[in-house]
Every structure is written in structure tokens, then in C-alpha cells.
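Next up: some structures, all given as C-alpha cells.
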Structure P
Amino acid sequence: MSSNNSQFAIRNSSAVRHDSKLPNDWSWVRLGDVCKSILGGGTPSTMNKSFWNGNIPWITSADILGIKSITPRKAITKKAIEESATNLLPKENLVVVTRVGLGKIAKNNFDMCFSQDSQGLVLNKKLIDVDYALYILSKAVQSFKSNSRGTTINGVTKKQLKELEIPLPPLHEQKKIVAKIEELFSELDNGIENLRKAKEQIKTYRQSVLAYAFSGKLTDESRMQNLERRMNGVNSAFYTFTRQGGQHSALPEGWKWVKLGEVISPSKERFEPKENKRQKFIGLEHIEKDSGKIIGYSNSDETVSTKTVYRKGDLLYGKLRPYLNKVAVPDYDGVCSTDILVFSKSDYHSNQFLKYRLLSKDFVSYAQSNISGVHHPRVSFSTLSNFMVLLPPLNEQSKIVSEIERRFSVADKLEQTIDESLEKAEQLKQSILKQAFNGELI
């Protein structure tokens, strides 16, 4: 049967009814009509060593990084395919995640196997172009998230996948649509990449501001003019202080080197949820990574374990996985997780100043290099207490905080503009796909 005749048979046998109008030579079909087969995934027994460390890639949803990007972390043997519940998906087909990671889809450029969280689509390439199927399904499978079934893990059944309706133009037209999509997406992707680079530059700029602040240079006009010029293309290494051998660069007047433990110590005031009235509760999930911002809270009666009391203006530091860089100063009283160290406010130093100091790259690196524990790596205060801090007089600390926040405010607004542009770019991609599959793109 020729390609055209095959397509005619599909249009007349699939019994798909759809209200959307399509060009005359297009038809609505079910996904199962254009697949030779739909393969289930499986995980070979990890107890059988002969199944693993072979040369056949085996993936999970976490290995799917984009619709054309799969990076396998594990491989299995031919024996695993022969003796366990897994299937080999030939290259140049599609894998769709139907459980954990629901909605991901990718084209495989190599033969591979996959976990039970996915289904493999072996396409009838006389009827449907692989890349056309990839683009249309990347849009269509998003409906899975709202129509999935399951109690513990949402999922889509093989039957649902087979019955998914898609518009099908003639094969030669599918290829033209793909070419046009990729042309437009290439232009968008270049813009998206530039926006993402700009976001990284803003991160570098913030760290540069902190580096200047804690070396006493933030209020030096000539130095700051140079820093501001880098806002549009920062590429400076983070400033590190020279402490070895007791040799330091000249200090600004009134500044002095101190150990962190000389100015702060963790609070030992505890809170038992069952024995006290409800309080606002801050966990690590309520502190935003890298920003110093609190992004929410819950209630203490939702937990049963012992908490630490904090008060308005105290400094909070997340000691679990310190690379997450979670530091904040709340403007209300409450309690927090014991994985958060609490440092009381003082008349002798500014907790806002110290917040920004602890957010600095060199402190994060120091904390991360001194963690203990494998599954739940933490850093102790006894270790942190030895970190050297260049401390200015109190009135200058407040001035420095104001300068930091003024510059960060500008960076925040620029970052927000970039995020909005990235969102618009994604919306434009969806608009392109919609036009493509309504027959309006070419």
C-alpha cells in the first residue's frame, strides 16, 4: 500500500470525530493508528548483576532533558531484555513519560530501554514523520497532566495514549511543517539562550556587589562606576580576601577582622508544638535559594517535632545542604526547623549585613567544603564560627546594606523583565505549534 493509500485508509477507518476544522487533505486520527506498537517499560532487577553495566542505554524520566535530548546514566545487558520485563525501543522513535515526570517526551537517537514510568512509541513512518509526531505530541501530551488517573502516582494508561487524537496532514506536508517549526524555533532558541546568559550575568553582578561591599569598596565611587559598567556583561572573578600568613590588604578605617563566632552564636530556645500555641513556622522550603528572601510559611501545629524559636530581626541560616544558600531575616516572630540556625539580633552588629555576608560566594564555598553526613549533609556552627569576616563599624554596616539593596533592586527588576521575556518566548512557541497543527503555518 502506498503512503497516500495508507493515509486514506487511516482517515476512513479510525472513526475519529472532531469539531476542529482542518485543511481538506488532513484528517483526525488516533495515535494508535499511526504506531506500529506501543511498548511498556520496565526496570530489571537490581539484585541481578548480570542485568546491569552493559552497553544498552536504560533511561528514566530524569534522563530526558529536552524533546531531542536524552542523557542515559545507566545501561543494561541483552540478558536483561531477554529475562526481565523491559523492551527495546529502536532508534528514531519516541518515548513518552506517562507516570513520574508526566508529560515529558523525547525522540531517541539510539536504541534504548526505559523504566515503567514511560511508554515507547514505535511509529509507522509511512504514515507519520518522527519529528512531526514529536512536535505535535510535545503539545498534546500536556493534556495528560489534567486528565491523568491514579491515586498515589498520577498516570496515563496505554489505552488513553492509543486514543489520543492528533491532526494528520499528508507525509510530504508534515516534513514542510517540521522544517518551518524548526526554522522559527531556532530563532527563538537563540533569543532564549541570550536571555539565560543575561540571567547568569545578573547573578555574577550580585556577587560582585557583595564582594565590593565586604571589602570596603562599595562606597568608593570610582570603583563602583567600573562595577556598574559590568552590569551588562559581568565576567569578573569573585573577590577573595588574602588571609594566609596573617597578611591582609590595607583595611578601611574602623574595619577589623573577626571570627564569625566572635559576633554571633546560635539560639538554644526551643519550642514544642504540642505544648504551645500555634506559631508561624519557617522550614527550609520557605527560604528562597541565593536571594535571602522568605517566600512563605506554614503553622507550627502542622508538625510534631521540636522547633527553634526566632524573633523579628533574627538571622536564619540553613545548615542542611549549605550549597542551597538559604539565609534570611524575618520581619515577624515565629519558630523554625532545627536545620536552621537562629542568631539573635544585636546592638553591636547588623543581621541584615551578616545576611548578605553569608550569602556571599566565598562563605557558601567554605560551608560546603566543611559538611559532614552523606544522605543529609550539614555544616556545624563550630565550623562556621571559624570563618573570618571583615567587620565595619555598625553605622557603616547599615549604609552598606542600603547600597546593596539599592543595587539588588535594580537587578531584581531586570531579572523580572528577563523572566517575563522567557515566558513570552515559551508562549510564542506554543502559538507556533498551534498554528502548525491547525494547518496555518505553511
Structure Q
Amino acid sequence: MGKNGTRRKAMTPRVLIGLLAVGSFLDLRAAHAQTLRPTVNCMDVAGGRSNVVYVTGSTALRPFLQVLAPLLAADSPTYSIVYQSQGSCAGAASIYEGAASKRVIKDVPPAGGKPANYAVTFKPDGSSQECFLDTTGAGEAGTAWPTVDLGISDVFAKSCGYEGAGDNAEVADYLGPIQPMVFVVPSASSQRSISAEAAYLAFGTGPTGKSAPWIDPSFFFVRSAGSGTQQLLSRAIGIPATKWWGIDRGGSAQVRAGLKTILDTPTAEKSIGIVSTDIADDERNNLRILSFQAKGQSCSYLPDSTINARDKLNVRDGHYSIWGPVHLFARRSGGVPSAAASSIVSRFALARIDKAVVDAVVSKGLVPPCAMQVARKEEMGPLASFQPQFQCGCYFELKTNGATSCKACGGSGDCPASAPACNFGYCESR
């Protein structure tokens, strides 16, 4: 077992040749990482000290935080997001661990061949800048590391080993938008779909030649067992998150960067990776989302209704199965989260989500709960019919596909009895 959680064997000549063939992008984690210590303190936002919400966790959710940043900057009081990418389970640990010393984030300089992991601060326009975390400015000495306000994850805390974790007096799990996970291949690949059984043979049994063209793990762009992306896909194909064949690329950005550089057809044909749709949707010219046939299904489904659509229709109605809610973990005092954590979680705790939040979520390929028709209560659990108290499916279709068949309205008086609620300009059932 590799120390990053992925399964390893001694290199056979075939695997070694494969590694040499893709040597230009295997070390993308190190190439992508910041190697010099940033010169800006994370508390120095837009030239002055501001309220800061410290966030850590899922690497896949950086785009989600990026579009929330301008909304927080427009609030009163203003808040700025400081984020360190560590993986979903690290996000859960940063809140659920009992010892206060385990609920902080620290600068991680490069060491022993391992890349650095410095935080970023998001500016009011959504752009980011690397920064150092020590609040005293002492730098690498690290005498005053900030406490995490919010842990973000693609999976339930229980998937990360926190048995029985959930809402309690000290910790709460606030659910955000829906995040689908996908298998992707380079655009030069001819592959269009994958079944749960084929994915099991490729990622679960190694280089046995049983799932052509995916038979060489050196071309598998995977993540670690602490990744929410890998955790969800593990349940979909029946492999423990710690037992995957492939190479942990260190983060969603590195998976994307590695796959999109594969331009020759022979290499592209045997390459495959795993990412969330907010990553995949931004790279549709370079990456192809594979339709997925779950166990018990007679055909495969894309997350969207067609290859060119972005409506997440098959996620929303349950045909595409690999998805779960974004989890926003926060500690509470007196039953409420801190003001810093509330600057984000309060946006998703209400039945009626603000239109600006819906727009931000939609822009990054996520699905607001008000557009869903099905729901789950556990990781990749059984589906149940779902009717949110406030529906926004019509508006979601308009934003994603540019059109909707729903009746436009200026108020509830414009709507029929079958869809009496006027939500975001369209008639809905509730």
C-alpha cells in the first residue's frame, strides 16, 4: 500500500515504460505547487485588515469558494475567504477533531521532494493570491497558526472515519449545493462511456488487461483515500477508497492539468481520471465526461441531458448516480456557528436561497438544492423523491441551457393552480 493510500506494486517493465512515456506530466503536483514562500500575510486582504473566514478541505471546491468570495466582499460586514487545499477528509478533521491543536492550518513549505502547500486569499473580484498563514508574521517559525472556521468536504464526515458524526452541540454539518463526480478522458480519446463493472476492473484489479483500453495504472489520474471525489466514486464502483490502482496526482487541479496535456491518441486512449463536474465543465474542450452505467442500470447516463447541455438533468432526477451534497462543517457555540463560518453557511441554511447565490453555484457546474427532484440521506444511499420548499428548477434550466418551458411570471397571480409559486420569474409548484 502506498503512503498516499493508493495501491502499489513493484514496477514491472510495462509500468516503468508507461511511467517514462508520461514523465512530462507525472510530477505535476510538484510543478503546480508554490515553491517560494509568499510575501503577503493572509490577514492582509485588499491592502488592509479585514474579517477573515479560514477554510480548508476539498481541492475540488476551490471554484465554489471563488464565486462566493465576491458575495462575501459585498456583505456588511465584509468577509474575505482564506483557503488551504487539503482534501475532503482533512476538512472534516479540521472541525471534528477534539484537540484544538488539530483544528488549525499551517504553511507547508516544500520538503524532502514534497511540494509546498500555501494558502490562497480570494479577492473581492474572485481572483486569488498566495499568502502565508502565520498571523504574527513570524513566517516559518509558525507561532500563531489560525483556527479553521469552516471545513469543506464532498462527503459526509462518517466517510472520513468520524463515526456517528453529525449535528451535535459542538459541530454541525450544513449542506450546500449538489456536487456530481465524473470519470473523464482526454479529448483525443475515442471513449464515451464506462460502466461500474468496467471501472471496478480497471481501478480495482490493476494491470490485468480486463478493462481495455484502461489496463495501465500509470495512466490513471486518481486521488488519495482522503479525497471526496475518490470516496464517492469508490462507492459507485465497489472499491474501497484505499485500494485504487493509479497515481495520486495530489489534487483536482493536477488531475485536470495532467489529462489536458495528453494530445496524442494512443496515450489518450489509455488515460482516464476522476474529477468533479465544476472542474470538468470548465474543460469541455480538453476533457470528455464519460457517461456512467451504474449497477442495475441498462444504459449509461451523462450528468446532463446531452453532451452539450449543462442542465444536470440526469443528476437532478436521479438517473446519473454519482453525486452528493457539499458539506460545510462548523463548530458551534450556544448552538450557532461563529460569525466567520456563518458568513458562508447562512447562505445555504435558508429554504429560499438568494438568487445571487444560485447564480454563483450554477456558474460552477453545481446544482442548488432548490433545483433537485431527488435526495439522499447518506453517502450514495437510496434515492427518494424530493420537493424543496422553494423550487428553482425552471430558473436553473434557463441559466444552464438558455431556455425553459416554464411559464414566465411577475407574481403569483400570473401562475396556474398547477404551479402557483412565482420563483425567480417562473411558475413553480412550490
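Taking FRET efficiency 1/(1 + (r/R0)^6) of positions 122 and 386 (r between Cβ atoms, R0 = 41 Å, to 0.05) for each of P, Q, which is largest?
Max of FRET efficiency 1/(1 + (r/R0)^6) of positions 122 and 386 (r between Cβ atoms, R0 = 41 Å, to 0.05): Q.
If helix-only ellipticity at 222 nm (-39500 (n - 2.57) for each DSSP H run of 4 or more, over all residues; to 500) comes out at -11000 when worked out from the coordinates, which of P, Q was used?
P
Of the structures P, Q, report the one carrying the highest value of distance in nm of label points 7 Å out along Cα→Cβ at positions 130 and 402.
P
Which of the displayed structures (P, Q) returns the greatest value of relative contact order in percent (Cα under 8 Å, 6 or more apart) on calculation?
Q
Quick one: mean count of other Cβ atoms within 10 Å over residues 50-57 came out at 23.8 when computed from one of P, Q, so which one is it?
Matching structure: Q.
If P(r) over Cα pairs in 10 Å bins from 0, in percent is computed to be 4, 16, 20, 18, 18, 15, 8, 2, 0, which of P, Q is the source?
Computing P(r) over Cα pairs in 10 Å bins from 0, in percent on every structure in P, Q gives 4, 16, 20, 18, 18, 15, 8, 2, 0 only for P.
Rule-based calculations on the coordinates, nothing more; no lab input. Just so we're clear, the structure is a prediction, and the values are computed from it rather than from any experiment. Cβ atoms are built from the backbone, for glycine too; each structure is taken alone.
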